[in-house]
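J.: These are the structures in question, set out in turn.
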Structure 1
Amino acid sequence: DGLGKLVQNGVVNPVDIPTERFRKEAIKAVTYDGKIYGVPYATENLGLVRNDDLTKAEPKTFTEMIDAGRQSGAEYPFVIDQDPELGDPYHMYPFQTS
């Protein structure tokens with residue numbers, strides 16, 4: 001993110017928090033040059049769910065995933081639960097970069 005630049009510009013100060021209460025990945029996200037500069041407030045995992053009753057395919061690309069869905073015969077072989085007018089680039093990132 002921009003933590004390094006904030007530290008370099010002197011606009012944030014390190015904080016002392018009980019790190020054992022947080023996942024190490026969350027602490028790493030708010031750490032710069034060995035010092036903690038924030039309190040993690042949320043962590044998320046992005047995932048993809050496959051219905052094994054429809055396909056056992058393990059696609060390596062987005063195209064392979066769509067093809068496996070189509071071959072399954074499902075009416076909707078690929079579904080993304082998002083607001084169609086607003087979209088959600090954050091949660092779409094794994095698909096956009098696959």
Structure 2
Amino acid sequence: LGDLHNLFGDTNTVHVDLTESGEVVLDSIIKGETVREVLDYVQFNGRELTDRLQMAVELAVRDGRITHEEAGRYVKFYDEALNGYTYLEGPEM
């Protein structure tokens with residue numbers, strides 16, 4: 001399912017086994033790649049991207065286009081997105 005040609009990367013994977021009695025056993029869970037990891041493959045440095053956004057929001061605050069609170073929300077959202085899963089996720093429960 002996952003592949004770099006679509007910039008989604010590897011999906012989360014679950015290895016499943018059956019016991020001799022037919023019971024399902026979850027052997028291991030392997031986390032898929034983050035947006036940051038996939039972007040690194042195509043020569044986008046996550047730290048540089050975050051730094052550039054930080055500079056842009058600081059300029060926007062100085063120019064009075066956004067508030068400090070909005071700037072913080074933008075940076076937090078961006079950082080969470082870069083460190084998040086490349087596939088659609090539901091709300092955290």
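We did not get these values from a lab; they are worked out from the coordinates using the rules stated. The shown structure was predicted, so the numbers you read here are calculated from the model rather than taken from an experiment.
J.: One of 1, 2 was used to calculate relative contact order in percent (Cα under 8 Å, 6 or more apart), giving 27; which? Don't skip to the end; give the middle numbers.
T.: Values: 1: 17; 2: 27.
Of the structures listed, the value fits 2.
J.: If Cα extents along the principal axes in Å comes out at 57, 30, 23 when worked out from the coordinates, which of 1, 2 was used?
T.: 1
J.: Of the structures labelled 1, 2, which one yields -8000 when helix-only ellipticity at 222 nm (-39500 (n - 2.57) for each DSSP H run of 4 or more, over all residues; to 500) is computed from its coordinates?
T.: Among 1, 2, the structure yielding -8000 for helix-only ellipticity at 222 nm (-39500 (n - 2.57) for each DSSP H run of 4 or more, over all residues; to 500) is 1.
J.: Output the label of whichever structure in 1, 2 has the greatest value of mean projected area of the Cα convex hull in nm², for residues 17-72 alone. All intermediate terms of the calculation are to be shown ahead of the outcome.
T.: Values: 1: 6.2; 2: 6.8.
Greatest value across 1, 2: structure 2.
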